[in-house]
1. For which of the structures P, Q does the calculation of FRET efficiency 1/(1 + (r/R0)^6) of positions 28 and 92 (r between Cβ atoms, R0 = 41 Å, to 0.05) return 0.30?
2. Taking relative contact order in percent (Cα under 8 Å, 6 or more apart) from the coordinates of each of P, Q, which one would give 24?
3. Comparing FRET efficiency 1/(1 + (r/R0)^6) of positions 84 and 228 (r between Cβ atoms, R0 = 30 Å, to 0.05) across P, Q, which is largest?
4. With helix-only ellipticity at 222 nm (-39500 (n - 2.57) for each DSSP H run of 4 or more, over all residues; to 500) coming out at -13500, pick the structure among P, Q it was computed from.
5. Which of the displayed structures (P, Q) returns the greatest value of mean count of other Cβ atoms within 10 Å over residues 52-59 on calculation?
6. Using mean count of other Cβ atoms within 10 Å over residues 76-83, single out the structure from P, Q with the greatest value.
Structure P
């Protein structure tokens, strides 16, 4: 299945109540449509150094920051496609580069610590990233329920809604059930607006109407602050091959 490998866009986040969420959904009806995946459970494993260098830098809100994760859009079996993603942010612009492998290929590559299996430009960038951050290991499992919408006018304007955001530091596998510590309240929904340029006028109206303002909420950053900061020791993480 074809997938988009390179992204360059602005990503803006808004924390809202379910009442506000319903109001935004109603305003979106004439302009946007739920994508073909419908309601999905996204699983992520975030990688970091032994000292959590990537997330600590991200929390400092620098001009430039980067992260690395593997992601699946369902409970992955050995031969299911998963995505290996490099995500970088410079000033307000997000750059995402990703490749896909089967889950088995991905985990064998990680365990063997060999060059990336695909000889592509993005594969080379992933190899370089691992060379720069020499102690990269799986550090956090993050999951959430997502609905993603695309614009009916053919533009690249997209909106996603995430709820039931959970994090854990054990059982770091895309093959396992979702469970973990809740990062937002049960009545909260995280909306992300993703656009290569400006926000449509109709969306700016609904944001103003519902008094929704941008937030700097980071899923991995929030999980790190809740689950890692203040701990005296960290147990060894385990990655499972399906």
Structure Q
């Protein structure tokens, strides 16, 4: 709080963080919001990677994916429970889940998938950044999920912006500011965090409705321009120039 009070300007990555600082007595006039964004040069639309799809044996399947940290905060057991229900659903037998990444819960998740007999889930270890877009390309829908806690209503998972850049519809299981972005930009379907049935329903809805997926894809590509890192960097540079022009800190 000493640093916040003394700073000439503060840059927050979410509006929720700005509101928190204002409630704690910091002047909102000196707080700018510059969100995270997407490198459009790296994350842009591309056809499904045929070699990768063949290696997985998932040609003709509807592929959902989670790409990111498999940690305590992410509540990924919800995804496995949803896939367990889909395996027994007449419309869900060709749905697949790709989980790419590592984290504190990965071994548990792999053991749980084996216990449930989930042949419709595939785990892939963390891949180099240059390879990530290949895995994104396989997805018909991306699942973004965090546990249902008040804390996470103030965060915006950065993978949301990568999905926009790739034109991948989002099933968004995070409450709060990030869900507001999904609704406002029209880039996906929001479901309640840790609600297995809502996730199942969302997956089936997007699988059935090709027109909806196409609409969400186009909205994502349009929205990506609002979160282009080049434009966000210019906003950040503007803040720094203002501070420098004003003579630095208070």
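Every read-out reported here was derived from the displayed coordinates using simple, explicitly stated rules and does not represent laboratory data. Worth saying up front: this structure is predicted, and the values here are computed from it rather than measured. Cβ atoms are built from the backbone, for glycine too; each structure is taken alone.
1. Going label by label, the one that fits is Q.
2. Working: P: 29; Q: 24.
That value comes from structure Q.
3. If we compare FRET efficiency 1/(1 + (r/R0)^6) of positions 84 and 228 (r between Cβ atoms, R0 = 30 Å, to 0.05) over P, Q, the biggest value is for P.
4. Structure Q accounts for this read-out.
5. Working: P: 17.9; Q: 13.2.
Once mean count of other Cβ atoms within 10 Å over residues 52-59 is tallied for P, Q, the winner is P.
6. On the way: P: 16.2; Q: 22.4.
Checked P, Q; max of mean count of other Cβ atoms within 10 Å over residues 76-83 sits with Q.
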